[in-house]
Structure 1
Amino acid sequence: MPTGSTLLTSGLVKIRGTGVTTPNYGMASTAATVDTTGLSVSSVPLSAAFPNTVCCYIPPVQIQWDYTNDNGTTWANAGISSHKIYVTLADPNATANLFQTVLETGCKAAKGDSSSATTASDIWSIFPGLNVKRAGDVNGMQYWGPIARVFPGIFDTAGLLKNADGRCGAWASFLVDVLGAQNITAVNAGILPTMPPPTLAPGWTFVASQQDFPQPNHGIDIYTTHPAQSNNSPAYHFDGHAVVKITGLSGVPGATVYDPSYGRSYPGLSIPTSEQNWENDAVQDYWWHCLDAQGNDRISTVTDPKGSRETKFDK
């Protein structure tokens, strides 16, 4: 309400809205509920329906509001409101975290799409650019940037969006949420090595992992030549990794593994094929934490033998 206006707290009051930036979107004259907190209406349709496609209204829709307390004889200015509106492909999945950036990322990328296949494809198309931004930000969010290196708990969408920085689990969760907001089901899949441990030099011993004791502390090295989201020199030495898998998408045969941290995708005619394609491209070697004969920390590595499986996906 404009400065200096008096709040109406009794009598018959009607309000109406007229689209400013988008003329079709307004609201016909409607009786309002009046109490000491203000005026309100509910379940009033817009003067025009939203399109039956994915849509993202940037800049926001503006509506000019007016009110009358003499049944429409005279109308007074109640100000202009501004609304960011996101139209999704279908009702979001119940598990999707509908943060503003989640909605804006998907709806902006897939604007005008009307099928799950094209929506998924257009959403993914922004990740290979390695510059995915939060809503309103100029710079892209990072993978294994300075915050993720210090605070190990950045493994979910909320942490990624709070810090504009996250590890593989955070980036995988973010992509699953962006797709889920459009009612496209994807899976956040963890990856662990299955390569048998090497034969160590005399006197060397494996160091047990705190996570899977008494198994050796082991993991994978991603190729250091792979740049990541807003980070050309990310960490590469991991216990495991997290990616996103989509299968059974209408009109898209087979399965695809998406690695949003690095903006790389791996389609295949089957789940095992797409998983193998990821391993062939991403994994440089497998490592084990060891102690040498003098008790010094060492790392023993085995190069990934391309074309055979030495990793397992938990989903």
Structure 2
Amino acid sequence: MDQSLICSAKESDPYGELKIFAGSGSHRLADAICRKIGVPLARSETKIFSEGNIFVRVLENVRGRDVFIVQGTDKPVNDNLVELCFWIDALKRASASQVTAVIPYFSYAKGDKKDEPRVSIRARVVADMVEAAGADRVLTMDLHSPQIQGFFKVPVDHLYAMPVLVDEFKRRNIPNLVVASPDVGFGKQAYRYAEMFRCPVVIGNKTRTDHTENAELLDIIGDVDGRNVLIVDDFTISGGTLIEMAKACKLRGANDVYSCVSHAVFSQNAAAKIAASPIKEIVVTDTIFHAQENLPRNCRVISVASLFAKAILSIHRRESVSRLFESEESLF
């Protein structure tokens, strides 16, 4: 338990009492965040009726309070998204002074552009839904495309799991390391990882021909021969891209291949595929909860609760959230 956070939360506050609620999609992470801050998880109730309707109820007084609702939009995506909107609406109607939607994983982030005829820009539609429900602010982590922040008219605080993941691998002192991005799109973030490790970067040249979630790796830009490789990405669904990149690295003479991703979506059969792949170990965060038996045997989960806790306190106290990323040391 972080004593400094507890002291901060207990100080008299001109912005109203801090209340943190959990939706059914992120209860474990919300509970961990509350333990870090030293406040109890606020009481609430969620019911799903036989026909599929979702019912939510706030069981505490939130009038004049600064309220945070932690609810990711992972599987079941649409149920969790609708529940999030209902929570925001319930809290606003209960006269909360400010409602911040804490969305650890924003699943429709891939739908950030109109790159085909007659398709929806799904991330923009979701942003409109969250705003229409009444959210005053959004706190999220590792959006697939940072420009999604511009889809919202309310302030968006965008956290990165990178410092936590980097710290995890720095403790291992892996020699002769190279950071690998499975595609050009994540190349900029891969360079940021590499700067923190002070090591080179290689980039995979990947293409998708349809919406089957299968990607073809065409080539690797850079040298991995005789090196240990850390493949980095913001999320994985089937594990296919990571596995193909790992195989390509091994074919080009790489030694051990590791991977770290912020959001472990893990569709059906993904765990078995990753466990049987050349990836020695994959490290993921707890933005999405999985029972231990549904994780690959070579998977390790680390928590980002401390980072969310510090961001929530910064928002509550009207302080800068970006200061959390001014240096690695500020996170720990």
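Could you figure out which one of 1, 2 the value -9000 for helix-only ellipticity at 222 nm (-39500 (n - 2.57) for each DSSP H run of 4 or more, over all residues; to 500) was computed from? Show your work: numbers first, answer last.
On the way: 1: -5000; 2: -9000.
Considering all the candidates, the number was obtained from 2.
Which structure, out of 1, 2, was Cα extents along the principal axes in Å derived from, given a value of 97, 42, 30? Only one of 1, 2 returns 97, 42, 30 for Cα extents along the principal axes in Å, namely 1.
Computing distance in nm of label points 7 Å out along Cα→Cβ at positions 19 and 123 for each of 1, 2, which one ends up highest?
Details: 1: 2.6; 2: 3.2.
With respect to distance in nm of label points 7 Å out along Cα→Cβ at positions 19 and 123, the highest-scoring structure among 1, 2 is 2.
With mean count of other Cβ atoms within 10 Å over residues 99-106 computed per structure, which member of 1, 2 shows the largest figure? Provide the component values of the computation, followed by the final result.
Numbers: 1: 22.2; 2: 27.9.
Evaluating mean count of other Cβ atoms within 10 Å over residues 99-106 on every structure, the highest lands on 2.
Given that distance in nm of label points 7 Å out along Cα→Cβ at positions 91 and 299, derived from a single structure, equals 2.8, which label among 1, 2 identifies that structure? Working through the options, I get structure 2.
Looking across 1, 2, the calculation of mean count of other Cβ atoms within 10 Å over residues 67-74 that yields 12.6 traces back to 1.
Bear in mind that the values in this text are calculations on the coordinates, not laboratory data. Nothing here was measured: the structure is a model prediction, and the numbers come from that model. Cβ atoms are built from the backbone, for glycine too; each structure is taken alone.
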